[in-house]
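**Student:** Have a look at these structures, which come just after this line.
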Structure P
Amino acid sequence: MALILGIDIGTTSTIGILIDDEGRTLALAQRPVDLSSERPGWAEEDPEQWWDNTCAIVGELLAKTGRSAADVAGVGVTGMLPAVVLLDAAGRLLRRSIQQSDGRTGREVAELAAEVDAAAFVRRTGNGINQQLAAPKLRWLERHEPDVFASIATVQGSYDYINGRLTGARVIEHNWALESGFLDLAGGRIDPELVALGRIDPVLLPAVKPSHEVIGEVTREAAAATGLAAGTPVVAGCADHVASAFVAGIRREGDLLIKFGGAGDILLATDRPTPDPRLFLDYHLVPGLFMPNGCMACSGAVLNWIVRELAGDGHDLGETPHAHLDRLAADLPPGAEGLLLLPYFLGEKTPIHDPYARGTLVGLGLHHTLGHIWRAALEAVAFGFRHHVEVFEELGQSVRRVVASDGGARSRVWMQIAADILGRPVELLEGHPGSCLGAAYVAGVATGSFAGWNEIARYVRPAGVVEPDRARAEAYVRHYALYRELYERLAPFYPRLTAG
């Protein structure tokens, strides 16, 4: 019985998992990660902390199972992207990583947009011109940290860095290359002209590898630091959102995942790329498939704000605040009796890409209660998911099946609202530990522990289906139209609101 290790380099924590090749999760371990934001819009992390966490987690996992490091057949690492990690010629970190959510590069994004044909850029790279690209971050470094910029010898991503510490190999996984904006989608190769937009030499970018390719083996130095056996194979790894969707069962064309985390992710499996500036585009883990996707900056974060700032915590409810508010909202009608909420508390990413947008509550009356506000927030996130589904359909992509995951999926009230607004059944899951399982499974495929991509279904179980209510679904057609109109009317106002 082979063991496979998966490590997830997440924004708020590093998570490890140890599975066997017979469908069992043997152990999980986790360590926190510190997000640094020294100035408005900045988001940085210390890759050395990711490595320290990885070393500690491996030891904890092996201790929990009582198994030997020699039993580990392969290692897979996943992580957020496209974080930018910079090394000097000696392989040393030059500074903290600049995270994918970092918002300091407005000036550089505008410059880039003025220099290139936006439509041609989308066709060529699969992604639009926005702050997630690596080029604006590199331009910012050239302008504000010239000494660091001049010392760059390697540009890579979060899990690429950990892979380098494990193996000594200098590579980047193909989804980091794609979302960075440096990969030519048609050719599948780093394009020197695209790299030049970041003001760097293409030699600073390592070789591009697919997720399931073995890139090297654990070195003696890494073995001493982690407790792994020297010579253990390590694969190129994978993007965390893609890995999470794969684990959730998004493995065939038309499968759609809606993720109810702090942010709201929505990912569709397709058999062809559909470049569009409103979305992001990634490779699927399954060769030959793609994964156009979106990210709403706030989902569960809006609910947590309501709990923290409006609900109060002065009395014992006998239930969690979220469950209490669900109960207050459950029997209210669609549309929360004339209340609309726009969930743009951190601006918005896809599909509107508007950093000036703000959280907005419209229609308040004295008859409204906290339950109405809560329901309006639940509906707002589901409206955002519906907006993405409409974009997919405009691009000729069909949604045949919807699966929900992450913490918000435990709310039956929210899942019913999602099913009603989408007008589709929503499938629920049990036993989904997150992206770390996807990373481990990719390593298992690469090292021969699994015969193919479908055995992942043994690790995650179905937990029921929420069917849409026809009458409520029809009522939501009108409320969704009002939701869309509200943003269009306020979009010109938001920049004036935030100016100065």
Structure Q
Amino acid sequence: MNQKAIVIGAGLGGLAVSALLASQGYDITVFEKNSTHGGKMQELNLGEFRFDTGPSLFTMPFILEKLFKECGEELREYLEFEELEPVCRYFYKDETIFDNYSDRKRSMQQIEQFAPQDAEPYSEFLNHAAKLYDQTSDAFLFNPLYSLSDLKGLNLTDFLGIDAFSTVSDVVDQSFESGYLRKFFKRFTTYNGSSPYQAPGTLNVIPHVELNQGGYYVKGGMYRISEALFELSEKMGVTFQFDSKVEKISVRNKRAVSVKIEGEGEFNADLIVANSDATDTILNLMDQQAVPNSKRKSQKSIEPSCSGFVMLLGVNKQWDQLKHHNIFFSEDYEKEFRQIFKEKTLPDDPTIYVANTSYTDPDHAPANGSNLFILVNSPYVTDQQDWSSLRETYSSFLINELESRGLQGLQEAVLEKEVITPIDFLNQYGSNRGSIYGTSSNSKFAAFLRPRNKIRGISNLYLVGGSTHPGGGIPLVIQSAFNAIELIDRYQD
């Protein structure tokens, strides 16, 4: 008889690990508390407008391609994706516009127009980012980092050269003279929910992933990735139960043996993989006696990543200056991150990200209209915030701010509107204090100390997802599933 495995959560990590386990012959049941798969990657239709409500950029497609190949399938038979030109358009407060391309020379030609002294350093910095990737990817990304044996391939010389003892901001400031390029390269730290003024310089590897390896958009919308993984999982024989909330993971004799489903009772398993938030899993889902007080205390003390304030606007207007991806920079970047992480308040001069997928997929909005996904980095949930009132006041503020930055007539053009706040992320997905990326990387080694893909001291219990090693974002979440599979092969009876 095949071994029975239970997966908690049908987010991307849960879908990925389910498909891989099923391809190895496991009998898989996935319990998902919500009515849809995808976790934070969702889609929403408001009238005639379609929106992705989660990730908006697809990078490192080779990881997802590997997953499908492991299951005997080809990714391109499920998904159509392409690089965008430009990758993103950046708007500065002095009305400077920077179109950033995957073609390095085209970007450098742009930089020559507003910061000529930084055109060549731009290329040099991308070479530096590529070197960081070469030094860290095998040792820290494609490696479960669970036991001492996982460190045997770590080159100490490489480790000392990955800027772990400087901040992202320090390294960027040393590399560029102009505020334009300094601000541009500091923004990539937000990809894992951290501050460039606190996170280690190692995270300057992130620009390599987008600008050297390529940033992609999935035709039809990013949610197609979740649909592809769901289709693959079902093809592999995975069973899904939606609207099934896991209340508890039962541990007996240091062995995870079952899960309790709200209103349905207990389900036994030979193997349990949690795609739920790692902090929530450790603090709230597991038996009290299964987790030492020291582990609970240390987990509570870990700083969450930032969250996001999201506004979805369906509008009956188009703006020539908007591309597919757009970023409107704040004036004082350091103040913005201080407000988010130190003061735990929404920034009064935020950097605003606007995804306009109807630029590429015209059927995402009616003729002459736009579907604007608007995101501002925000603090995680604390007792001092009143998100019910901020939902209205801050969304009105953002509309006014975008009008002042060139999107004239935005307010009058709004036909559909939906607002998602950190409290919604907390309530909908059980993420740690409403964070988007699990833990922050706002210390020298935090990026390398995320919860591992196996719970130590407990047999049969593994973790996947953006709150675990190696981190958040589509490719790293998929990699967490590969890491879990490696540990399952290593430790499972």
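Read-outs throughout are calculated quantities, based only on the coordinates presented, and are distinct from any laboratory measurement. The model shown is predicted, which means the values in this text are computed figures rather than measured ones. Cβ atoms are built from the backbone, for glycine too; each structure is taken alone.
**Student:** When distance in nm of label points 7 Å out along Cα→Cβ at positions 109 and 165 is calculated for each of the structures P, Q, which structure yields the highest value?
**Tutor:** Across P, Q, distance in nm of label points 7 Å out along Cα→Cβ at positions 109 and 165 peaks for Q.
**Student:** With helix-only ellipticity at 222 nm (-39500 (n - 2.57) for each DSSP H run of 4 or more, over all residues; to 500) derived from the coordinates and found to be -9000, which of P, Q does the value describe?
**Tutor:** Attributed to the structure labelled Q.
**Student:** Can you say which of P, Q returns 6.9 when mean projected area of the Cα convex hull in nm², for residues 85-196 alone is computed?
**Tutor:** Derived from P, not from the others.
**Student:** Comparing structures P, Q by distance in nm of label points 7 Å out along Cα→Cβ at positions 421 and 469, which one has the largest value?
**Tutor:** Answer by largest value of distance in nm of label points 7 Å out along Cα→Cβ at positions 421 and 469: Q.
**Student:** Another question about this same structure. Assuming 0.95 is FRET efficiency 1/(1 + (r/R0)^6) of positions 125 and 261 (r between Cβ atoms, R0 = 41 Å, to 0.05) as calculated from a single structure, say which of P, Q it is.
**Tutor:** Numbers: P: 0.95; Q: 0.25.
Checking each candidate, the match is P.
**Student:** When distance in nm of label points 7 Å out along Cα→Cβ at positions 53 and 413 is computed for each of P, Q, which one produces 2.4?
**Tutor:** Q
**Student:** Comparing relative contact order in percent (Cα under 8 Å, 6 or more apart) across P, Q, which is largest? Provide the component values of the computation, followed by the final result.
**Tutor:** On the way: P: 16; Q: 23.
Structure Q gives the largest value of relative contact order in percent (Cα under 8 Å, 6 or more apart) among P, Q.
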